[in-house]
Structures are given as C-alpha cells and as structure tokens.
Structure P
Amino acid sequence: MFTGIVESMGHLIDIQPDGTNLTFTFESDIAHELKIDQSLSHNGVCLTVVALLNAEYESIKGTNGDTAVRYKVTAIDETLKKTNLGKLAIGNKVNLERCMPANGRFDGHIVQGHVDQTGICTALEDQNGSWLISFEYDAATNNITVEKGSICVNGVSLTVVNSKDNGFSVAIIPYTWEHTNFHQLAVGSTINLEFDILGKYMQRIMQRKQ
C-alpha cells in the first residue's frame, strides 16, 4: 500500500534483459535504507528489490547498516506492456515511494501500486508559479475521473481538475515539479495512471445494477 507521496527519485543506471523481463539498476539516495524483498513504487508501479549494490557496486545483503547506493528490480513482460517502464532509457528518473507503515499518515490517498493504464501528456502550461498539465487516456477501459477527486500519475497523488471522459488536468506546485520527474515531461510523454480505488469499486457496483 502506498500514498502517492514521492520520497525520492531513482536514476536509471542500467537495463538488462532477462528473457521477456527487464532488470533495472537504479541509483538513489534512499538505496542504503532498502532491503531485499522490499516493495518499492517506481512511477507508481510496485516492484520488488532483488539486489543491493555497495559503493564499489558489489552485491550486499541489504540490512540497514550497509552502504548501498544502487539497487535492482525486475519488471515482467506483463508489467512492461501495461506501464511506461518499458520506455525507460538510461539516465531517466523515476518517482520512488516505499510502502506506507501501518502507523503512517495518508498524506496522499490510497494507492495500490497497480497501474490501470497509461496515458499521454497533451499539454504543459507554465502559469507563472505553477504548471497546468493535461493528459488523455483510452476511455474504452471505462476508467473515470471526477473534479477534485484523486488520481495517481507516475506514482504521484494529485487532485483532478478539468475532468472529461478521456482526460483530465492537474495543477503542479513548484515543489512537486522539482522533486518528481514531472519536470522531465513533454507533450507526447507516456505516463502511468492508477485511478482511485474507491471510484473503481463504485463504478463496478453501478455497472452490476444496470
């Protein structure tokens, strides 16, 4: 379980194919706090840490006392097809969030780390202190947004504005712009979308009543 509050960014260092899977090596300032088998959200995708690397980039066991600066995760083919992880290139940044502790605060909203579909950035507007970013997605999936509702974009919990049948906009404050990979976005960029779980349950219930 996640909340959509990004802790840090990971810099993609290496990509290695493994059959139809891809193993990614990331460098991050939270790598030394990670453990093998830990769940970690990458652009909103829950992946498992499979290896930790120390300063000399040798494998270590991964207790909190180690000096890991890099780590590895593996994405299976199904994940690559349904998210933007398969489009990553060396040097790209991803948004990172560790799973929420049981006694933590929901500073964002309930995020499962299960991407529903991808979308496309259609507009970026500098509003002299904030950014208005618009996205579109395939409405055939029947996913919906509502004005002032929650949406998870690349692992970031955001509030919907200008909701429509196949798209929406979000307003980004300078802190979020600088501390997430939104500053890498361009028109045409592919983003991961996880729609509000409560909205998805309500939609399914209403469909059954029809």
Structure Q
Amino acid sequence: MFTGIVESAGVVSGIEAEGTNLTFRIESALAPELKIDQSVSHNGVCLTVTSIADGSYTVTAIDETLKKTNLGKLATGSWVNLERCMPANGRFDGHIVQGHVDQIGICTNVQDVDGSWLFDFQYELGNEPANQNVTVEKGSICINGVSLTVFNSEADRFRVAIIPYTYEHTNFRNLKAGDVVNLEFDIVGKYLKKMFAGYR
C-alpha cells in the first residue's frame, strides 16, 4: 500500500523487451536502499524490483500493465515518480493508494497562475470509457503516483492545483497538454459507488 507522497524521481536509463513484457532500468537515489522483491510505485503502478546495481535497479511490466497504463510510453530519459510501500508505523500523509491504476487520462490544459499550476484532466477518452470511475469535489485522486485533491469535478474531467514543491520534485514539471497520465481513483469512492449501484 502507498500514500501518493512521492519520495523521489527516477530516470529510465534502459528498456529491454522480453516477449510482450518490458523491463525498465531506473536510475534513482533510492536504488541503494531497495531490496530485490520489494514493491515500488512507478508513476502510480506497483512493480517488483528484480535486480539492483550501480545506483539503478530493474522492474518488469507485463503486457496487461503496459496496455492499461502510460508505462508503455516511457522512453530512455523519461522521468518517473517513485514511492516505496508505506511502513506499518508510517503516517498517512496522502491517501490510501493501492498502486493499481484504474485507467489512463489525458492532460488537457496547464495554466501557470503565478506561484502554482492548474492542471486539467479528462478521463473518458472515446474507446476508453470512464468505467464508472468518479471524482468528487475536494476528494482524492492519484495521478502518476501523486496524491492530489480534486476540484472542478465533472462527469469525465477534473482539475488539480500543484504547488511549487510538488512541481519541482515530480514529473509534473514535464507534463503538458496531450500527455497521458495514470489515474487511480479513491478506493473509498469506488466501493461506495459499487455498493449503491446495487440499490438501483
């Protein structure tokens, strides 16, 4: 389990195809602290560390993960947001994040508002329906592994505000209109929606 508080940004230094899977080599300051078989969130996707060497480590994403997330769009030099699992005695600084991406979304606009940034996202994308996912005003959303608060919540779109610290320490600083992001919707909201759907 994760909290959506990004610990570090990593850089993809290599990509190797293995059948329908992709193995990514990630350079990160976290590498020396990791262990093989450890789970790490990569842009909000929980992946298992398979090797560690010389300030980098590898993880493998299977075909299903590549189809449902933005990991298949990563290239050498891409930045990824990293978070290790929450320790049992840790604090919930963000919200409950499973590392299981619900669907992708598209950044539709970025606005610099003199001290922070507003990002707009849409998540019903033609052949990629909203899958009954919802946001609520002032509710939580996980975007590329970052826990954020929703506002301007609509049926298939929403907005978030990014403070300078988050902008500088995550890959939000590279995000632009048209880019694909990973979305994990609030687990509490998903359960409530499913429960109430049974009463219709």
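Readers should treat all values here as calculations from the given coordinates under stated rules, not as data from a laboratory. Owing to the predicted nature of the structure, the values given are computational and were not obtained by experimental measurement. Cβ atoms are built from the backbone, for glycine too; each structure is taken alone.
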**Complete:** volume of the Cα convex hull per residue in Å³, for residues 13-68 alone, calculated, reads 93; among P, Q the input was structure P
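For mean count of other Cβ atoms within 10 Å over residues 29-36, which of P, Q scores largest?
Top value of mean count of other Cβ atoms within 10 Å over residues 29-36 goes to structure P.
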**Item:** Structure with the greatest value (metric mean projected area of the Cα convex hull in nm², set P, Q)
**Value:** P
**Complete:** Output -0.76, -1.05 (log10 I(q)/I(0) by the Debye sum over Cα atoms at q = 0.18, 0.27 Å⁻¹, for residues 53-92 alone, calculated) maps, among P, Q, to structure Q
**Item:** Which of P, Q yields 0.6 [distance in nm of label points 7 Å out along Cα→Cβ at positions 117 and 141, calculated]
**Value:** P
